[in-house]
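Following are the structures in question.
The numbers here are math on the coordinates, done by the rules we state, and not lab data. On a predicted model such as this, the values are computed, not experimentally measured, just so you know. Cβ atoms are built from the backbone, for glycine too; each structure is taken alone.
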Structure P
Amino acid sequence: MKKFWLFALMLGLVLLAACGGGSEEGSGSEGTEDQEEETTEEETRSVTIEDANGEQTIEGTPKKVVVLEWTYAENLQALGMEPVGVAGLDQYGDWVNVGIPFSEDVEDVGTRQEPNLEAISRLNPDLIIGVDFRHNAIKEDLESIAPTVMFAPYSEEAAQDQFKNMKEEFNTMAKIVDKKDKAKQVLSDMEKTFKEQQARLEEAGKDGMNYVITQAFTMQDTPTLRLFTDNSMVAQIMNSMGMKNDYESEKLEVYGYTETTVEALQNYQDSNFFYIVQEEDNIFEEQLSGNPVWENLAFVKEDRTYQMPGDAWTFGGPLSAEVLAEQVVNAALEEK
């Protein structure tokens, strides 16, 4: 009888251990299945987009992105991401200021004009983003490293409305990296900023200002001005705040500006003159100081000139658009 009870006790312990082991194994298996399901969803996700070279499909959700043009680096930042590599990284902050510094993990991958293919390859990216007018010549090389998206911001179609094109490119990037909800919020915040800045002008009695705006610099020892046309990002931002651009071009300017000299300003003496210059290359304080053509302009004599900082980036994304709107109004109200 004792043997029977001893046998029953041992059998019960074995069964209990088996049940316990089965439970643990089942729990571990369930966790593994969840992880496999997430991985499978990540791997099977694909999006189809249109870029400069037509329709293409991006598999998965890119996490490690190399960008070869500053606008798209900024766009990733707006979407809450950071590129692993940026072309022209050392100069980015001189021209673009959206208040989000890159971490030390971001690598420089050569210049925007001549990206370093070896540096890009070492980063093992999931995606490369470039522009057709700079990078089509190395498209096959880039595609041998990672899937590559080429935008065409200065095509004739995009040039019709650069602001609209900026938003379309931004939304395309958001679709690729699965951040469409974030993109919607960013664009909503941008429009809110425009309204807030317009209200500042109205409160100061400067609503409806007519203007000419230029980005000015020295080129081949000559003071050079880019006068922005209405199809440009900068003019459309200013116009959205109730301002009016006096400068018109007889032809479509695909880059959004006409490159000219100071003599062209004689046609716009009734305008308010906004100008963007780098501190180390302020042509108005240097080369044009004492120049009778410049000094005799009505807006110069009547102190209707408004200097904007060198990092007023006129070719950026939604964050730069917000910064630019505030910089315009700060200049108009002569606030720092």
Structure Q
Amino acid sequence: MKINIVKRAKEVLDIEAAAIKNLKARIDHDFRDAVNLIHRTKGRAIVSGMGKTGIIAQKLSATLASTGTPSLFLHTAEAIHGDLGKVTSDDVVIILSNSGSTEEMKQLLPLLKKIGCKVIALTGNIKSILAKYSDVVLDVSVKKEACPLGLAPTASTTAALAMSDALAVCLLELKGFKEKDFAFFHPGGALGKRLLLKVEDIMRRGEANPIVKEEEKVSKVLIKITQARAGSATVVDARGKLKGIFTDGDLRRHLETDKNLPTRKIKEVMTKNPTVIHQEMLAAEAIRILREKRVDELPVVDRDKRPVGLLDVQDLLKAGLL
């Protein structure tokens, strides 16, 4: 069978776009009640579904959990085979079902009512048994599926997904959920790292952080830098306070003009009063400073200006921040 693939694909997108657009007229007091019901619950938002709609339900549960609403996914069929024990009277159960009238639904809903939890329905059939037993009903029906047979869930799952996202985003804002909260639930992601990682979490310490006295010869300093596999050495005075930094850039600049460089004292060729950063600062702030100052290394100092670490641009790369 030959078809115009490009034309058909555009038709599918038009159908699904229309399904989402038609939802706007259904955002009313019922939607507001659903958001408030989830927001006020003392328990969790338990999201249930099965089949393709169940996948959308899993996504909603994951989105809620990652944006500050405790949630878990409950497979509708598994619920009537033991998993119903996960539900308490303090929970709100959000059920996604296009037909709203499956056999599993007929068995599950009376039991949920017996438990005493609140039920929110996202359904394509507002006259279904699911709608009848629910405290709040959100109509996610569509005029037609993108599937030419009208069988494979396509536009209907897209509508359910969009309505789910609307619920989650409204809840997020109602809770006053901020970037730092999102980062807390996503510590392994790029945003989490940028908002949670501190300089002390990734800076070089001990043998990896070469610290030298300002009277030392350049030749010895270079050996220490090489042993530490670093790109610089932090220079301190007799009291251990920061005086400067000696970098690969300093080495190259002085090699061009000074044949006696190896025997020079490091204080004669170091970069004095370098830009520094404190260990409790966010690594994201270090990125800004490195870019602004156009340097590759930052000495990390304590409140007494004593070096406690070294932050190299390579450390930020390894941490996935660049």
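For semi-axes √(5λ) of the Cα gyration tensor in Å, the calculated result is 57, 22, 17, so let me know which of P, Q that is. Spell out each step's value before the answer.
Working: P: 57, 22, 17; Q: 62, 23, 15.
It was calculated from structure P.
If distance in nm of label points 7 Å out along Cα→Cβ at positions 50 and 306 comes out at 3.6 when worked out from the coordinates, which of P, Q was used? Mind showing how you got there, number by number?
Details: P: 3.6; Q: 6.7.
Corresponding structure: P.
Given 16.1 as the derived value for mean count of other Cβ atoms within 10 Å over residues 234-241, which of the supplied structures P, Q does it correspond to?
Working: P: 22.5; Q: 16.1.
Only one of P, Q returns 16.1 for mean count of other Cβ atoms within 10 Å over residues 234-241, namely Q.
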